[in-house]
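Trainee: Okay, got some structures for you below.
Since every read-out is calculated from the coordinates, none of them should be taken as a lab result. The structure presented is a predicted model; accordingly, all values stated were derived computationally and were not measured. Cβ atoms are built from the backbone, for glycine too; each structure is taken alone.
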Structure P
Amino acid sequence: MNLRRLIAVASAVLSFQSATAQAAVLHPIGRTALAGYSGDFDHFAVDLRGNRLFLAAEDHGTLEVFDLRSGKHLRTVSGVETPHALLYMADSKRLIVSDSGAGLTKILDAATLAPLGTIATAPGADSMGYDAQAGCVYLVTGGKNGNMAQSILVKVDAHTGRTLAEARFDTDKVEAMAIEQNGRLLYLNVTGKNEVAVLDKATLEVVKTWPIVAGQANAAMALDEAHARLFVVTRKPYQLLVLDTATGATVAALPAPQRTNEVIFDRDNQRVYLAGDDVIGVVRQRDPEHYEALAPVASAKGAKTAILVPQRRRLFAAVSPGEGKTGAALIWFDVAPASPAAK
């Protein structure tokens with residue numbers, strides 16, 4: 001590692017000033033190198049019963065499949081163009097792939113990964129969310145990915161692919177969403193306007209709008225529904241904001257790793273994980289009002305998307321090497337349970 005990279009890694013670690021000498025809660029246990037891959041990976045999905053992990057190779061135009069237990073690379077699936085978000089539906093044995101290419105979002109047979117059909121929306125599908133109780137998928141389409149001035153949130157029946165509702169936003173940049181599974185609301189990062197839109201998930205009516213004033217370019221998002229807390233990552237600067245979903249007020253702000261593109265709430269251990277360059281940030285939720293940065297965990301340059309598999313006590317991250325570079329990999333960590341005193 002050259003001096004510049006050493007300085008960059010050290011700076012990333014030291015940016016978490018409140019993290020002291022706590023024992024790491026993520027322990028690296030494996031790495032699968034992916035030779036011949038460059039550019040970016042995007043998001044994951046997991047098939048617990050089939051012991052499979054799926055990864056969208058956004059810039060490679062493929063899906064990558066791994067063994068969930070060993071991390072071994074099992075196969076590459078072609079037939080997608082620019083995959084972003086993945087949804088594995090165990091009940092119907094389908095895998096939905098949001099695809100911003102001209103071929104639109106794909107529905108695959110989960111057993112064979114053969115195409116079953118497409119979901120007809122405006123081009124440019126990217127972020128995706130799922131309401132398990134209603135059996136509905138929500139897709140962000142249009143915008144920059146679709147060469148459109150507007151972005152569109154589309155509600156789709158996950159079993160039939162039929163469009164049920166849509167909402168339009170006068171910006172070409174909309175990012176991640178979070179969906180209440182026991183409530184009626186959907187939260188959407190309207191990045192181009194630096195705000196969070198709160199929508200009725202049944203009708204897609206915008207019921208509230210919260211401006212993000214503590215930072216710009218709000219992107220990644222996660223939800224602690226039980227405690228009415230929304231986790232939002234801004235990119236200018238990179239930081240984690242904790243919002244009260246009753247009021248939209250910011251109750252906490254903490255640093256996030258550079259290029260964080262995934263925020264995950266670990267409900268069992270009351271932690272937040274932030275996947276970005278060089279480190280995975282870890283934040284402990286002491287209670288809904290108070291948050292503490294723990295020691296960040298070394299990862300890799302470009303390890304900026306991740307998935308938590310709580311049933312296996314594992315966190316997986318995709319190492320995106322960047323355009324024309326090498327070093328693509330899947331890495332994974334054991335998740336240490338929180339002590340009773342820490343909860």
Structure Q
Amino acid sequence: MRVIIGVDLGGTNIVVGAVPEDGSRVYALASERTPVQQGAEAVVQVIVRMIGACVEGTRREAPGAEVAGVGVGAPGPLDTKRGIVIFAPNLTWRNMPLRDRIADAVQLPSTLDNDANCAVFGEWWQGAARGARFVVGLTIGTGVGGGIVLDGQLFHGASDVAGEIGHTSIDLNGRRCKCGNYGCIEAYASGPAIAARAVEGLQAGATSKLAQYVNGDLKAIDAQVVYRASHDGDDFAKEVVRDTARFLGATIASVVNLLNPEVVVICGGVTLAGEQLFAPLREEVRRRAFEPAVAACRIVPGALTGTAGVYGAAATFKVQRWGQV
């Protein structure tokens with residue numbers, strides 16, 4: 001049996017696991033915090049160590065398994081042909097030759113693709129979008145990423161930047177994004193942005209029990225706390241979630257009109273908000289997008305919770321090295 005080590009590098013966590021070439025499961029799955037503040041070298045060292053541990057763990061779980069290589073998903077934009085992270089705002093990286101640094105360190109063939117591309121490709125390969133021809137996906141975590149699958153192929157565009165839905169502007173004079181622009185959906189609907197909007201509301205005098213969830217430490221509020229309070233019936237938290245749904249719905253409506261996908265799959269921690277997010281989101285899309293496009297499209301949460309990026313990184317390795325999934 002051949003396996004590919006899939007690496008999902010995010011601004012908050014690094015997830016590594018080994019995926020058989022048939023995509024049937026994940027071996028030796030592990031997650032660690034991304035040491036962003038310690039710099040790129042520290043991040044690479046953690047990835048290399050986790051790959052080594054994954055190889056050992058896989059050989060214990062599946063004796064005789066052959067490790068074919070490493071697929072890496074990283075924030076972009078990227079140059080996938082040269083294996084370079086051109087700019088990663090949430091990691092503060094520029095022109096990082098990540099693919100070759102990892103390949104040299106672990107002595108295995110390695111590939112690089114966008115982390116959101118990988119998550120969406122993983123959901124198309126083995127998850128919520130399996131079987132669809134035309135898929136658009138959003139990944140919502142430390143940032144907001146996106147990916148496009150057309151006829152079973154990841155669409156990279158002319159210079160590897162296709163699918164950067166998180167940097168769609170929804171307000172010309174809006175919040176400043178880490179990319180340097182203003183009004184990006186990432187500045188409103190990423191995990192940190194959801195938390196920031198909640199804290200701003202509390203500081204402005206909103207009535208809410210949110211602070212009780214973090215013993216009064218507003219800095220400890222994150223998106224998961226907001227979702228939990230919303231599920232518990234907190235009116236202000238429910239309002240924050242509804243506003244998030246509206247922002248995302250407006251963005252997705254534009255994507256639905258532009259690309260007419262069969263499936264829009266939404267991955268990441270935001271799915272924990274459940275139907276309190278998805279119901280108003282779908283309604284916003286119905287209100288804004290053309291009816292035939294809406295009728296043809298399912299908007300669904302990702303099915304590969306915590307592993308979509310690992311599956312997709314392995315799948316992109318197969319495409320880049322072997323020419324097919």
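Trainee: When relative contact order in percent (Cα under 8 Å, 6 or more apart) is computed for each of P, Q, which one produces 20? Walk me through the numbers on the way to the answer.
Mentor: Details: P: 15; Q: 20.
Among P, Q, the structure yielding 20 for relative contact order in percent (Cα under 8 Å, 6 or more apart) is Q.
Trainee: Of the structures labelled P, Q, one was used to calculate Cα Rg over 2.2 N^0.38 Å, giving 0.94. Name it.
Mentor: On the way: P: 0.94; Q: 0.98.
Only structure P yields this read-out.
Trainee: -12500 is what came out when helix-only ellipticity at 222 nm (-39500 (n - 2.57) for each DSSP H run of 4 or more, over all residues; to 500) was calculated for one structure; which of P, Q is it?
Mentor: Details: P: -1000; Q: -12500.
The structure behind it is Q.
Trainee: When FRET efficiency 1/(1 + (r/R0)^6) of positions 34 and 250 (r between Cβ atoms, R0 = 35 Å, to 0.05) is compared over structures P, Q, which one is greatest?
Mentor: Q
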